[in-house]
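Once you scroll down, you'll see the structures, which are given as structure tokens.
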Structure I
Amino acid sequence: MLTAEEGRKIELMYQSVMALPLGQWLVESAGYAESSVYWEDPETGILCRCRPDKIIPEFHWIMDVKTTADIQRFRTAYYDYRYHVQDAFYSDGYRAQFGEIPTFVFLVASTTAECGRYPVEIFMMGEDAKLAGQREYR
């Protein structure tokens, strides 16, 4: 059961996401939420699974939602939390299953309000981070 205060916080966080045009597009686009993707790794033959927060198949986008107390720290801490590994693994799985290279993004919402809003940013990792992630999960 949510308290009234928790409900207000969630509503403000949602409004903050929707105030960002790309955030609104990610939330409102047709797609599959929490759907598992299975594939056999071509190098190892191991059955793999990932479960993205949302897949937008029409445009080959994968979104994962994260919250953080410090959105500035998220920019430099994704290696610490191995988010680059998640990006690479999910992207490789999508490609194996659907034959397309997806655009993988993290929709990150701060849990700390600033000026009456919760900061929201969309993060897309560079190719170097993806390659490092592939090396780590192999």
Structure II
Amino acid sequence: MLDRLEKGEGLPDYAKKHIIYYAGPAKTPEGYASGSFGPTTAGRMDAYVDRFMQEGGSYISLAKGNRSKDVTRACKKYGGFYLGSIGGPAAILAKNCIKKVEVLDNEEDGMEAVWKIEVENFPAFIVVDDKGEDFFQEWLG
């Protein structure tokens, strides 16, 4: 998506209208909507969050782990949220919560493609809110 911004193309609508879930899919077993599709650690994306929010996208992200102060500041500045989920039970989450999966963009990138997933009762909790409050910082001190 950074490539698009550098070319002056702006962010795609899916980055502006939907939650960004940092995750990687596994092979889908027969009879299931998805294989294991667990959250990945979001820290490697922290450098891009402010820019994406500035461009009107990525206001809500979902992954696992804590985020940097840059993300906390961006959430406060632009009204964003970071939601956390649990990585360990990814196969169970996929089986019980993911109802539909399809490639939306960049199919040639394999696991790094942009996926559209429909979920139901997917467990997540607010880690960083739109006021810059960070659950991990408050809990860990």
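Values in this text are rule-based calculations from the coordinates and carry no lab data. Since the structure is predicted, the reported quantities are computational estimates derived from the model, not experimental observations. Cβ atoms are built from the backbone, for glycine too; each structure is taken alone.
Compute mean projected area of the Cα convex hull in nm², for residues 63-118 alone for each of I, II and report the one that scores greatest.
II
Given structures I, II, which gives the highest value for Cα Rg over 2.2 N^0.38 Å?
Across I, II, Cα Rg over 2.2 N^0.38 Å peaks for I.
Given that helix-only ellipticity at 222 nm (-39500 (n - 2.57) for each DSSP H run of 4 or more, over all residues; to 500), derived from a single structure, equals -13000, which label among I, II identifies that structure?
Among I, II, the structure yielding -13000 for helix-only ellipticity at 222 nm (-39500 (n - 2.57) for each DSSP H run of 4 or more, over all residues; to 500) is I.
If you work out distance in nm of label points 7 Å out along Cα→Cβ at positions 15 and 127 for I, II, which one comes out largest?
That would be structure I.
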